[in-house]
Structure P
């Protein structure tokens, strides 16, 4: 019987990639990325995508599999991730899913919601309402109807639009539908750091990204996909790219952009932890505890 596939998750900047590479020195691991934006070719700096040296230390999957002009959704992620896991197992090696995109991990572990197909007219109406009323107003509507579903959105505008579209079609939110059966069984190891340590790491990472040329990368992205196109392009939902573009265009000072992105990163990290506890139902460990737990599970 196949042992459960291991998942490692943590808030952004907590060090999950470093821990995965450390374990790759002990086990014949291949890493399957579960990140909504490292899938895009060209989004390297602002996504903290593993570099050449990291990829040499352990094979990585689901990096650079889509062009920035494409929409990449959770169904495609699950399809590619399951294919990657199957291929790794067939080679006699050990898959490790690593990432912080909670709804990708939920779909991988619990299956995809069996929601109805999109209705362009209903979707257009929700998108117009989002533009007129704002994200907070739509989330407040969802909170009144289904608090758990509002949390599950992770303040992602694209997911909010889809959820309200489904609700207006059916009277139910996506999370209230049944799910497809996952191809594999999974176990989740989650960790975080002390708040002050994590916030310092987040701030340092943002500074490093700007020093590495994040503003130029955002300008390149704007040349491929307009950030003002409607509906909001998937790639422009990536954390910090609008601020980085503001720096590139000279409308936002670097110090202000870094402060704004750091704050948004802290807020996102808190949402990641909430999702891990409530939706993935995984205890959040310390880094040392996570290392020990994952090492023991990989040794089985």
Structure Q
């Protein structure tokens, strides 16, 4: 079992949000974690954490101590990584939140290769379309598809996110293809409540469109199946419907109008300082998989230009 210092244990407790979560990551029991923290507090002569059965909170002294040691610990970790070049620093349970559809299509298929490359990491992948609170819910990181200009989290862009209007050929044959943005109000527009309204950008600038379809759902996957079935027009990401656009099961509608290009696929995590190796290697892995020209966009520019 690794011999962790009291400072490392304290920093991991703060990052994980609880003694039990930190213990699981470090391979220590909650009782051992608590004992090591008390030893640190006794040595310093001050309380660093207020502890309850459900949560922890930093005292004023604890916050100041934490701010000063994380940079030291990060420097030590970087120095060890430089000297050893070993993957043993990437270890423990990695708890990741990802959007349901994106996680199923573009994370889950690549997990085996990652786990084989890092045998000391266990991944807890939680798929949800809700924005989780990373610190409160004990997540190491999250994949978010959003515009994060005002986010308080640290973010690393993993890939662009191109979203465009599309519909099944059968729907367009029955209801006609809209030739202008103004004609959209005559059509069934499919969206989840969280995606309504659509904010589009095109030749006339920015435009806000309210979805008017008779189908209401909180599920992105329901909207995806509905547009494929010919129930209406939807605003979908190319990572979600790229194969259907290439095969002709879906056609682009009003190709000059798209959602904001400021939205992208990001990895987010609470703090740049003392970033665990398990988080760093997973983010690097995803960045290598996707990049600025992800596989899901291959050939779509030529296809859209032909519409």
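FYI, it's all coordinate maths here, none of it is from the lab. On a predicted model such as this, the values are computed, not experimentally measured, just so you know. Cβ atoms are built from the backbone, for glycine too; each structure is taken alone.
Determine which structure produced the value 2.7 for distance in nm of label points 7 Å out along Cα→Cβ at positions 73 and 217, calculated from the coordinates; the candidates are P, Q. Going label by label, the one that fits is P.
Among candidates P, Q, the computation of Rg and Dmax of the Cα atoms in Å that gave 19.1, 58 used structure P. Starting from the value 3.3: which structure in P, Q was distance in nm of label points 7 Å out along Cα→Cβ at positions 161 and 201 calculated from? Source structure for this number: P. Highest-scoring entry among P, Q, by relative contact order in percent (Cα under 8 Å, 6 or more apart), is P.
Using the calculated result -16500 for helix-only ellipticity at 222 nm (-39500 (n - 2.57) for each DSSP H run of 4 or more, over all residues; to 500), pick out the matching structure from P, Q. Here the read-out was taken from P.
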